[in-house]
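These notes open a run of structures that come right after.
Bear in mind that the values in this text are calculations on the coordinates, not laboratory data. Please read these numbers as outputs of a predicted model, since none were measured by experiment. Cβ atoms are built from the backbone, for glycine too; each structure is taken alone.
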Structure P
Amino acid sequence: MNFLETLKVFSSYLGLFHTCCAVLAMIFGAVVVFKTKGTNLHRKIGYAYVTSMLLMNLSGFGIYNFGGLSLFHAFAFISLLTLLLGIIPAIKRSKDWYKKHFYFMSWSVVGLYCAFWAEVGVRFFDMQYFWWVVMLATMLTGLVGMTVINKKAKALFVN
């Protein structure tokens, strides 16, 4: 634990595990978003993304940097809900499953990248700058994500 304390980035092994899961999810999420949909590679990397996200969110519920439940826990719950709303239709193949899967999983990835900015802000900025940095970076990430999602949706759902 002394090694982690000298880094001043991770407060526990749970925090380190949470961050490793997040980094893996960011990599897997980016690959799934930009690669061809419906292939065996898409499914395998998609399940790796879901697993990484589940582990990241569940471990996040055990991190209490602000003395108790915080806004970060609420966003972890929203992230978990978005993930489940994206993967369950794909598993069950319910009506309009593909659109539901596409939109919820795409926004799950965008939300992950938005959460990245909150983590960067907490670790590297004074609180007087934190909200501005996180707000601007998150808005830009959301706008870029929305643009990519809408462009891909147009190509996939031409009906």
Structure Q
Amino acid sequence: MDAPVVLSHAEQNAKSHLETIELWYEVFDWCQTNNDPKELSWPARRFLIEEMDWAEDPDREGVEEALGDLVREDPLEVQIREDWHGLDEVADAAEFMILISTGGPALRLVGALEGFEPDSAGLEWQDWGTPWTYYYAASDDALIWYASQFHWGE
């Protein structure tokens, strides 16, 4: 019999934040359609009703706007950096870093920008005395959506 997988505190932190981002993305993606709320997962329906007050105000655009606000208020810090470039050239932003939590454990979302839009994204976790370690997500769609809620320039 295989031993159960035990996640460190930092990995549990990363997993929890990823689940929240994926939930927000599921609801946002649903808002783009005219589908019935019953097509959402049970956690997404609960979120829609309890956090977005869907029963009182079934407004998809309002939910989209509220989700964008939640994302922009979520991180502790948002940074960009440029590519290598000549002294006489103006560089575009090339990479981003969104710090989600600090301390032991810490979590950040890092990725590449293409034309001031997120092109790739991944989570990295760190605990006391450990280097930044990539946290594997099944898909980066939700992470790219999360990163796209920020204004990266131009």
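Thinking of P, Q, which structure, once relative contact order in percent (Cα under 8 Å, 6 or more apart) is computed, gives back 20? That value comes from structure Q. Distance in nm of label points 7 Å out along Cα→Cβ at positions 19 and 139 computed as 1.9: which structure among P, Q? Working through the options, I get structure Q.
Kindly point out which one of P, Q the value -0.43 was derived from, the read-out being log10 I(q)/I(0) by the Debye sum over Cα atoms at q = 0.10 Å⁻¹.
Working: P: -0.39; Q: -0.43.
Derived from Q, not from the others.
A value of 0.40 for FRET efficiency 1/(1 + (r/R0)^6) of positions 35 and 59 (r between Cβ atoms, R0 = 25 Å, to 0.05), calculated from one of P, Q, originates in structure P. Source structure of the calculated read-out (helix-only ellipticity at 222 nm (-39500 (n - 2.57) for each DSSP H run of 4 or more, over all residues; to 500), -11000) within P, Q: Q.
Given a value of 0.20 for FRET efficiency 1/(1 + (r/R0)^6) of positions 67 and 131 (r between Cβ atoms, R0 = 25 Å, to 0.05), point me to the structure among P, Q it was derived from. Intermediate results must be reported in sequence, preceding the final value.
Values: P: 0.85; Q: 0.20.
Label of the source structure: Q.
Determine which structure produced the value 0.75 for FRET efficiency 1/(1 + (r/R0)^6) of positions 11 and 107 (r between Cβ atoms, R0 = 35 Å, to 0.05), calculated from the coordinates; the candidates are P, Q. Only one of P, Q returns 0.75 for FRET efficiency 1/(1 + (r/R0)^6) of positions 11 and 107 (r between Cβ atoms, R0 = 35 Å, to 0.05), namely P.
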